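K.L.:
These are the structures, in structure tokens.
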Structure I
Amino acid sequence: MNGKSCIELMEYAVTHARVIDLTHTLEPGMPAWPTQARYGSVVYESYDWGDGAIHSMITMSEHTGTHIDAPKHFIRGGCPVDELPPALVTGRGVNINAVFVKPRGTFGLAELTEFEAKNGEIRKGDIVMFRFGWDSKYRLAPDSGEYLRDWPGLAPDAAEYLAERQIAAAGCDTLALDPFGSDNPCHPILLGRGIPILENIDNLSGLPVFSYVVGLPNKFKGGSGSPIRLIAFID
């Protein structure tokens, strides 16, 4: 570490780096997968009612907002979210520009190898994120229809390639990593190799190609996924 301790490096990052929030706010009306529970919040106690504090009950799907799919989500017997290593989504972030992919289209192996030829190889442990520009369509209900249909995604040959590279996680700024209307072929490819998927990422347009990414999901016992607070540090 060039003579610096881990704590010194962390202090330097917090003091000197710029933090980009890659997480959508959890709130009523946010876009959700059609078959999954919607986000809801009910105030149970409030100082406005004479109570000494305020708190709310929150209800939502494990896959609400910016979230992580654990292997268990698609793989019977797969690792649940509470058993994922806590530092799994911590490391070099790779931000891949895929805004040219048409609605319902896919980003494939040819485009991925072209990216590597220009920017360098994807490495073991990387957190690879695909910027389709779909977060620009993100709206609360009743205006979320455009975000909830026709999104592009990753092609199976690219998913196989990333799995072979042993990346830490793959992510996207769309509702799902697989394109709209598909049978979700990339999910079993990646989750079957123990590689979680990050979906509904925000603000990838604010990142360079490489950054340092940190993401911490909730530790739901036996969960298939969890909302995740995802941030990136950049110079």
Structure II
Amino acid sequence: MPNSIISEGKTTNEAIENGLKQLHVTKNQVDVKVLESEDKRSFFSILAPRVVKVELTLKDNKKDEKVEVISKPREIRKYTEQELNTAEDNVKIFLEEFLPKIGQDIKYAIKKDETGLLVSITGTEAGHLIGYRGETLYSVQNILVAVASKNLETRVRVILDIEEYKNKRVKTLEELAERMEKRVIRTGRPVTLEPMKPYERKIIHSKLQNSNKVTTHSIGEEPRRRLVISLK
């Protein structure tokens, strides 16, 4: 990838945006120099097409660049049988009251092991609890953690899945990672994905971390942080 390019547009902003798309970066990653301003137009050029030229130069931001590190899985706390029983009772009481308000055919199941609770919700109307890309699901999961931990001195781990959404989402993201890897290898050009949540970016990072052809990193700020796949 070149360190600098010259791009054009009808306005300064359009010229900058065109250049950013070519470099696959955000505006805060480049220095901008206006070569031909939209204001500098003579009387004789007034009928000519308006063209603004800017030079975009990549910043040397290796020190400041935020690198998404895939950390080692942290050690999961193990709970006593009494803690798990109390947490399960808390969650049951909550779900028995909450789920009928969502739909009459919604069912739930709770599994216990020493690392916490696994709650599964199913039913034709259960999809209302998933939301766009699982946003509602993860909000409900946070609520269940608070509910499960009631009257306990520790925070109980609760994993919620609805209609097997999480497994389906992981499979979708892994397939996306494979397609984009092939595309980058075929074209030689990096691909910038749409904004994703940290756990979604991590799935793609993990899928491609052993690739000998491409590498991944993230750019931008939350909640608009994006993942970039490029050749090594």
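The numbers here are math on the coordinates, done by the rules we state, and not lab data. These figures come from a predicted structure and were not determined experimentally. Cβ atoms are built from the backbone, for glycine too; each structure is taken alone.
K.L.:
Quick check on the output: -11000 is helix-only ellipticity at 222 nm (-39500 (n - 2.57) for each DSSP H run of 4 or more, over all residues; to 500), derived from one of I, II. Which one produced it?
P.N.:
Values: I: -4500; II: -11000.
Considering all the candidates, the number was obtained from II.
K.L.:
Additional query: Kindly point out which one of I, II the value 0.15 was derived from, the read-out being FRET efficiency 1/(1 + (r/R0)^6) of positions 7 and 95 (r between Cβ atoms, R0 = 41 Å, to 0.05). Kindly include the intermediate steps, with their values, before the conclusion.
P.N.:
Values: I: 0.90; II: 0.15.
Only one of I, II returns 0.15 for FRET efficiency 1/(1 + (r/R0)^6) of positions 7 and 95 (r between Cβ atoms, R0 = 41 Å, to 0.05), namely II.
K.L.:
For which of I, II does mean count of other Cβ atoms within 10 Å over residues 143-150, calculated from the coordinates, equal 18.1?
P.N.:
II
K.L.:
Turning to a different aspect of this structure: Looking at relative contact order in percent (Cα under 8 Å, 6 or more apart), point out which structure of I, II has the largest value.
P.N.:
Numbers: I: 31; II: 15.
Comparing I, II by relative contact order in percent (Cα under 8 Å, 6 or more apart), the maximum is at I.
K.L.:
For percent of Cα pairs over 28 Å apart, the calculated result is 53, so let me know which of I, II that is. Before the final figure, lay out each step's value.
P.N.:
Values: I: 32; II: 53.
Here the read-out was taken from II.
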